[in-house]
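A.B. asks: Listed below are the structures to be examined.
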Structure P
Amino acid sequence: MKFVFSVAISLFGGAAFIEYFNLGHYSHMAQGFVMLMFAVFGMLCIGILCIGILYQAVQLMKGKSLAEIIVEVKETFSSIFK
């Protein structure tokens, strides 16, 4: 499933990026690199979102309140991006 999302993000996101920024005159290798970057970072974003949603679901089932989970997530992101 993640592979399908990665391919879709790579093709559609990369093509839209190339079209929007008029990169069509560059070589096929350069355009392929743009699509590769969309695939890699698209997979990264999907992975982060899926793990985050799964973590929240497990914590809610354990009995934590939604406010406590939001505070945990905010603290985690603030510690990552310091």
Structure Q
Amino acid sequence: MQLAWMESLAEAMQFEAQYLKAMAESGQRMAECFKGEDAPSTPAEMHERYQKLVKDVTDAHMQRMEKATQLSHEFRERIWEEL
């Protein structure tokens, strides 16, 4: 049973690391969009870029929640296998 718990914990940590990576990449893209020649010149361009970043973060969070749901189901299966 401890093995099942440890496997589930390892998977959860991996999912969290993926989510944190997506958040860091989003923050980096946001910082980069303010500098250089690619900087938005109008409020509409800025809004469009911001909306894309928000969508990316939202998608990453939804994947995180889906994986958490799967993890719960897989954990229960592992427990039953152990029993």
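Derivation of every value follows stated rules applied to the coordinates shown; laboratory data play no part. Everything numeric in this text was worked out from a predicted model, so none of it was measured. Cβ atoms are built from the backbone, for glycine too; each structure is taken alone.
A.B. asks: Taking distance in nm of label points 7 Å out along Cα→Cβ at positions 1 and 41 as the quantity of interest, name the structure among P, Q where it is greatest.
C.D. replies: Details: P: 2.5; Q: 6.7.
Of structures P, Q, the maximum of distance in nm of label points 7 Å out along Cα→Cβ at positions 1 and 41 occurs in Q.
A.B. asks: As an exercise: FRET efficiency 1/(1 + (r/R0)^6) of positions 17 and 57 (r between Cβ atoms, R0 = 35 Å, to 0.05), calculated from one structure in P, Q, equals 0.60. Which structure is it?
C.D. replies: Numbers: P: 0.60; Q: 1.00.
This figure was derived from P.
A.B. asks: Here's another thing I want to ask about it. Taking Cα extents along the principal axes in Å from the coordinates of each of P, Q, which one would give 62, 17, 9?
C.D. replies: On the way: P: 55, 31, 17; Q: 62, 17, 9.
It was calculated from structure Q.
A.B. asks: Here mean count of other Cβ atoms within 10 Å over residues 9-16 was calculated and came to 16.2; which of the structures P, Q was it taken from? Walk me through the numbers on the way to the answer.
C.D. replies: Details: P: 16.2; Q: 13.2.
Answer for the origin of the read-out: P.
A.B. asks: If helix-only ellipticity at 222 nm (-39500 (n - 2.57) for each DSSP H run of 4 or more, over all residues; to 500) computes to -26000, which of P, Q did it come from?
C.D. replies: On the way: P: -26000; Q: -31500.
It was calculated from structure P.
A.B. asks: Consider the structures P, Q: one of them gives 57 for relative contact order in percent (Cα under 8 Å, 6 or more apart) as calculated from the coordinates. Say which. Intermediate values should be presented prior to the final figure.
C.D. replies: On the way: P: 30; Q: 57.
Of the structures listed, the value fits Q.
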